[in-house]
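Quick note: the coordinates plus some simple rules give every number you see, no bench work behind them. What you see is a predicted model, and the numbers here were worked out from it, not measured in a lab. Cβ atoms are built from the backbone, for glycine too; each structure is taken alone.
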Structure P
Amino acid sequence: MNLPNKITLSRIFLIPIFLIIMLVPFSWGDLSLGDYSLPVTHFVGALLFIIASTTDWIDGYYARKYNMVTNLGKFLDPLADKLLVSAALIVLVDLNLMYGQAWIAIVIISREFAVTGLRLVLAGTGEVVAANQLGKIKTWAQIVAISALLLHNLPFAMISLPFANIALWIALIFTIWSGYDYFAKNKDVFVNSK
């Protein structure tokens, strides 16, 4: 297994650690920021999520720069993204940090399942589909939104800017758009199937 694939696997292995920090009731106290406070566990969880998310850029960079792109990497990389984002969204819903918009988490996770299913159908025809540019923008939009939500919209809450909510809507738009794009570009696999 090459280095980029090992980096991708590290992203998957960080998910249970993220879940434990966010969901086990540790009493680490709060970080005080003026009139606002943030549980230390949420801050640490957000940092872990951000670190895990940056491995997406690192593994892709090394794979392309050193010509280490493999079919395993094309499969693992989007899978790791989907697992990380889905886990984080479920945590946000569980902790009631999505401003009562749990339906957005359902739409995002449903899109991820649908595209994964499409990838499996395409793999059955011998085609491995790497993430396209729109899919990468979608992933980063989700990462920004989830990070802001995990941080309770700080520091933007201090200036009454609903950045996390805006970022969540932007992530939703790119999620739907990129999902439509994947299916539109690969509709022949359904039309020509027996």
Structure Q
Amino acid sequence: MSWVLLLLLVAPLVSAQTIRCGRCPTTGVQPDFDLQRYLGRWFEITKLPANFERGKCIEANYALREDGTIQVLNKQQEENGISIIGTARIPDPREPAKLGVSFSFVAPTGTYWVLYTDYTSVSVVYSCTDFLRVAHMDYAWILARNRTLPEETMRTATEILKRVGVKECELIPTDQTGCLDNTM
């Protein structure tokens, strides 16, 4: 019963998010993850609902900083365009595909787990936050080096997300048409 109360208290704070009962699922990530190959520009193809992503032409650019952290520049096209810069870190060098990302000094660091990538065309990313081990909030993204992905690649990527409980019908395609194709 207490988890129901927790969900009722948290739900208004996380509208348009995916909240589920129970702990975050345990999952494997990309073996032998190579950060250098992952860096660069990625376009968002589809995602679980996220209240901070409402525009179109959503993309991210990852760049290594001199201090070893990763600059995360997220952009989306709206009337005036929106961009935000964050910082990613690899908390445990034994698991380099499990990154922590923060976009503010006051916000907690979120997870950014690369479940799969071939580095040249597709990446499947998952994030999960536990709420007292009775509920969790999911984020998930399928990213690509181009603004579109072949259907077969999409099927493979959604199958990977199914392993962590993300259903294909929950994913929202990102509009990548009519984008201003400027570099980041």
Give the label, chosen from P, Q, of the structure having the highest value of Cα Rg over 2.2 N^0.38 Å, for residues 86-125 alone. P
Out of P, Q, choose the structure whose coordinates give helix-only ellipticity at 222 nm (-39500 (n - 2.57) for each DSSP H run of 4 or more, over all residues; to 500) equal to -3500 when calculated. Q
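With FRET efficiency 1/(1 + (r/R0)^6) of positions 102 and 150 (r between Cβ atoms, R0 = 35 Å, to 0.05) as the yardstick, tell me which of P, Q scores highest.
Working: P: 1.00; Q: 0.55.
With respect to FRET efficiency 1/(1 + (r/R0)^6) of positions 102 and 150 (r between Cβ atoms, R0 = 35 Å, to 0.05), the highest-scoring structure among P, Q is P.
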Which one of P, Q has relative contact order in percent (Cα under 8 Å, 6 or more apart), as calculated from the coordinates, equal to 23? P
Once Rg/Rh (Cα atoms, Kirkwood Rh) is calculated for every structure in P, Q, which label goes with the largest value? P
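Out of P, Q, which has the highest value for mean count of other Cβ atoms within 10 Å over residues 110-117?
Q
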